[in-house]
Structure 1
Amino acid sequence: MALNRRFFLAGLLASPLAAAYQKAAQSAAPMRIRRIETVYWKSRQDAPFWPHWTWLKIETESGESGIGETYPRNSNEAAAIHGVASQLMGRDPRDIESIWADLYRSFDYQVTGGAEMRAMSAIDLALWDLLGKSLNAPVYRLIGGKTNPRVRLYNTCFPYKYDFLREPEKIMRELIDTRGIRAIKIWPFDGAAERNGHQYITQQDIDQALAPVRKLRDTFGNEIEIAMEFHSNWNLPAAVRIARALEPYRPMWLEDMLLPGNPNQYRELALATSLPLTISERMAGKMQFEQLLAARAAKFVMFDVTWCGGLTEARKIATMADAYQLPVVPHTAGGPLLFYASTHLTTASPNVWIQESCQRFYERDWPAMLENPIVPRDGFIQVPEEPGFGMKIKPEAWNHPAAVRQVSGR
């Protein structure tokens, strides 16, 4: 058995693809970071593509570059990026794990989270993009290869053609007919949370919020999946009451019903309903996710690669979830690189249930800013085969006159 295992590993390492990347890495010229640039917009209305993120470009002395991204507190995140620029100058950008650990320790001293963790996420993504480009390889090839040639998608109903509160069936019908997508995420309980100060929910509130859920289920039956988003709006008693009211409609999951940070209360919620819980795009770092997994509350693990610590940390969170036999469901309701990078991760990961997408983004916003926007087909997305993450920003988008630009280095 041991001999067979050694032969297997030797064959794996000797594969033509692995050998090619190993040879490229060994023969690569030395790299040193020399310049960091951030670009963001003060308002989503400042450009024709609805920007609410910060882009980051890391450049080396030899001219290679990688793109990172985070959101939505743009000025804070840009300031955090430039605040650690001096720690990055002169370093080899291929030392991704070392850079991550050094930045994390620096940020932990300042209380890790918020703008600091999101800045680190953007830096990490830029380093992975740069690494892929330097090896002429798509990132998914560097993190395990193609486990999922296609990744299943659901649609999050950002403002576009129809209001999901009034006409959710029109959104779903168009997506089925044009994109083959048969899963939809809505958040009809948010209005009641705002009205009631997040403190309580009445039966009248529940009946009103159930209307679009009922319309979707009555129209499409079990041919579609319905994901319920709650934006962490509720306390435990209200969440239990809502969950039980939703049980007859068999949603795919209940997402972020409570504020994160108290996994024991999430465990109580999980025990009070037959519906599965999804938690949580708002969490950052593997240590927070370890506490969540240990509580046995989530059935689906959600993270955002531009918030949780970048691809480096998202890979570890996905692996931790796999050890608990739980699937991941990446959050992608941000900028375009978030979607691209998430697709590389889900392509390579063995425990993927479904991935988020937004019809408005790939039909309306991305074509105005990207040279090669990827779009769903037959309900799935396929990863780009270009080097790095494969996202190409139009020069006129990067250099948009309303953009706020800042440079560190030379």
Structure 2
Amino acid sequence: MTQTTVGARLRAGTDMAGVLVPPPGGHERDAARLRPMTPWAFAGVAVASFGGPLALAALAAPGLAADASDSAGLAMLAAAVAFAVPLAIWLRYSAHVASSGGLYAFVEAAAGRRVALAQATVWTISYLLYIVYTTVQIVYDLLPAVAPGLSGYQSVLALAIPIALAGVMIAGRTAALLALGVIAAGQLALAGVLDGVTLAHVGAPVSSFGAGAGAGSIAKAGAQTSLLYVCGSLPLFLGGELAAPRQTIRRGLIGAFAISAGVIVLAVAPLAAIPGVLHTQVPGVSVVQQYAGPGLAEAIGIGVAVSIAGVMLCEYLALTRLAHAVGGWGTRRIAVAIGAVVVSAAPFSLLDPGGFYDTLLAPSLVALWLSQLIVFAAYPLFAAQRGQRAWPAWALSLGASAFALYGLWTALQPASS
């Protein structure tokens, strides 16, 4: 489809699937000028945004499954089922609203601009803080455990990672999408290696999918793991740059989520046979080191770090689109402004990395779950405006709101709990 055709459809108020989108005179002006993003490029962003999959499979999910190790596989399946509810709401919104506003545009359509601006403000605080403090996690927490040889370069990396992210974003959309595509493909390949090692050397015990760990432990591990998928909403901010947003978003998000959940289940379920690995700092690296050697283990560990950086880049990309949707500023100018904030904050992290991380973590998570709660709570209004049945909308809203409230509750717990 040509650029002119897409622009004409935007001006007409519909895309190829008849989805209503704002006219280019508003916050979709850049989308009308840009060449439409391909479904494969969108899929790359979607895969990178869900955790990313390698970071969840090797680091985060196994740690959460540690207290339910006898039922690790069941807990991971429960997490995927639980996340299906918020995912369903995002998809139902996106079937009617596709814009660079993402979640903000959903809330605006449901409850008006004032509520949407409140949601956008809270969401922006959350992800801007996340980009600022996550470099500390990568450099001072993860890399020393998986690549000790890089320990002497921590200060350099703490400054270089924010500069690299800003450089990619300022270079433009093509550079960002290319980087995310490479990150997505690379981590899926490494996740496949991790799954292969665990299945070949540990096996996949059927008991891992039973209730041997107890209902409470399984529910807690599943619920906490389901929260890890929340960044899957980031690709929604690219809706204004797709030729067929309804179809592309639906296929891209569902496919990326299925892949992410699949690699996590295959990586974590076998570890029920060796529960001690679940209590190590990076379980995926530990099991690969034990069965496949230190070289491959280090590659997996560095891949985990890149996977986390990929999520940061997705967040950066989404922030530029949201700011453009709200204020109408050019995306490159926004990228420069965000880059200035992130790069300027990096030297302060060198003074006290642990304190810097701990100070920003809680407010970022609280803001994240509050912003999602607004999206989920507004959904019945959105459905009613379109003549949809009330009870399915309320059921989804209540389920997804419970998901966000649980995330908020966990964010407010003391770090030692």
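Odds and ends about this structure:
- When distance in nm of label points 7 Å out along Cα→Cβ at positions 80 and 152 is calculated for each of structures 1, 2, structure 2 comes out greatest.
- Which entry (1, 2) yields the derived value 7.5 for mean projected area of the Cα convex hull in nm², for residues 216-295 alone: 2
- Structure from which 0.95 was derived, FRET efficiency 1/(1 + (r/R0)^6) of positions 56 and 328 (r between Cβ atoms, R0 = 41 Å, to 0.05), options 1, 2: 1
- A value of -23500 for helix-only ellipticity at 222 nm (-39500 (n - 2.57) for each DSSP H run of 4 or more, over all residues; to 500), calculated from one of 1, 2, originates in structure 2.
- Highest-scoring label, criterion being Cα Rg over 2.2 N^0.38 Å, among 1, 2: 1
- If you line up 1, 2 by relative contact order in percent (Cα under 8 Å, 6 or more apart), the top spot, with the largest value, goes to 2.
Coordinate-derived values only; no laboratory data. Owing to the predicted nature of the structure, the values given are computational and were not obtained by experimental measurement. Cβ atoms are built from the backbone, for glycine too; each structure is taken alone.
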